[in-house]
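In structure tokens below, several structures.
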Structure 1
Amino acid sequence: MSAKPKFAVLVFPGSNCDHDCEYALSEVFDIPVKMVWHKETSLGDVDGVLIPGGFSYGDYLRTGAVARFSPIMEAVQEAAVKGKMVWGICNGFQILLESGLLPGAMLRNDSLKFVCKHVNLRTENNQTPFTSELKKGEVLNIPVAHGEGNYFLEEDKLKELNSNNQVVFRYCDDNGETRAASNPNGSVENIAGICNKEGNVLGMMPHPERACDVLLGSADGRKMFESILKTSLEKVCN
């Protein structure tokens, strides 16, 4: 594997953040990108997969519920098992939940309204391939845009999630406090992003690809992309 990873960006009917992700990866960080249509059965020779936001299949039935059965998802499952980086953002997070790659489910926002604004995130786990350039407790300002981002998990499984350090981000205020007022959707324990036990699969509702340039209101998302570059370089050196 080269020092620069190659990423697949999935494209479903209804994806609308696929080219945002492509731009952040290829134009901002010079990471080679392969756009992969949902009907494909192979990801090809890539080091990671990014499942973008949007409204796959129009969000019919449930968010991510139909996309989960797309042919390409079998290859995504295989990539996750092999330890490759799998990153789901917004609708991509919802698809990862529906596919069983991450635990839990998404409910409608508790306001029953679509939420589109910048929020603060507290970094809970900086030991993943996606967060290694962040400090534990570091607060990021990242935009959200979703109608179903209310993360839910049963109490016993929630305890397991916490004990395994699988909560990666929590919604917080400017000072890093996880208050109810800083929770944009009612998500349990202010959870904004989680990973699998191995740490190579990450799902998050906020959009770091929309926070890579100060002209967009924040560049706080850059450190996540810098983290995957560092992870790839370390693999080569080892």
Structure 2
Amino acid sequence: MSLRLSKFLANNGVASRRKSEELIRSGRVKVNGVTVLEPQHKVMPGTDTVVLDDQVIDSNLKYINIALYKPVGYISDMADPRGRRIARELIDLEGKIFPVGRLDYNSEGLMIFTNDGDFANTVMHPSHGVEKEYLVKLKGVLNSDELRKVREGVRIEGDTYKVKSIEYAGSSIKNAWYSVIVDEGKNRMIRKIGNAVNHPVLKLKRVRIGNLRLGDLKPGKYRLFHKRELLGASR
């Protein structure tokens, strides 16, 4: 059965479907020796030869999903011109895997790496509504009006940032912890909301993606998981 070229790349662990489309349009992909620029170009797995940057894409690839506890002080990207430590280097496995979403340099907690582009797209695309849960330490304590504002949505730079839920989870002497659930992936969303209500984020830890929990993983450690663990048996 033929597949769209972008779906073929995603299925074989090259990148998410959206990123695969960018790779194709940039002229980095050849099919049977000819550069193809259209993501919808049809290919036949096992018959057509697909090459990315002179590397043949193996259509018999086995999918792998990894849950990593990213510590503070690592970046989510696969490379960094500033020379900072990279989360991928914590995973002592060979092969091409890529991160599903991001945790910024000063945040910690659950990150996913995979070579399954369709799975990555399901986790990341807003239409699937996959929840991400965080434990967040804010400077100070939100009063009732500030809590209401966060729940209703905060306008930042012409856009609305809204969490799915926020609940008080405990406090230190001067600051408070909150459980925050989001179902969209805007860049640095929780930090921007904290700044907007004058309660900057002091610590941020992601503890859940879908049904997949950080559990007792230690910083810098990882484990394999099946996508059913995150999406549930029905998906």
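Looking at FRET efficiency 1/(1 + (r/R0)^6) of positions 62 and 142 (r between Cβ atoms, R0 = 25 Å, to 0.05), point out which structure of 1, 2 has the largest value.
On the way: 1: 0.55; 2: 0.00.
Going through 1, 2 one by one, FRET efficiency 1/(1 + (r/R0)^6) of positions 62 and 142 (r between Cβ atoms, R0 = 25 Å, to 0.05) is largest in 1.
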(request) Determine which structure produced the value 22.4 for mean count of other Cβ atoms within 10 Å over residues 166-173, calculated from the coordinates; the candidates are 1, 2. (result) 1
(request) Figure out for me which of the structures 1, 2 the number 16.2, 48 belongs to, where Rg and Dmax of the Cα atoms in Å was derived from the coordinates. (result) 1
(message) Given 2.2 as the derived value for distance in nm of label points 7 Å out along Cα→Cβ at positions 14 and 222, which of the supplied structures 1, 2 does it correspond to?
(response) 2
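Read the figures in this text as sums done on the coordinates, not as results from a lab. From a predicted model like this one, the values you see are computed outputs, not experimental measurements. Cβ atoms are built from the backbone, for glycine too; each structure is taken alone.
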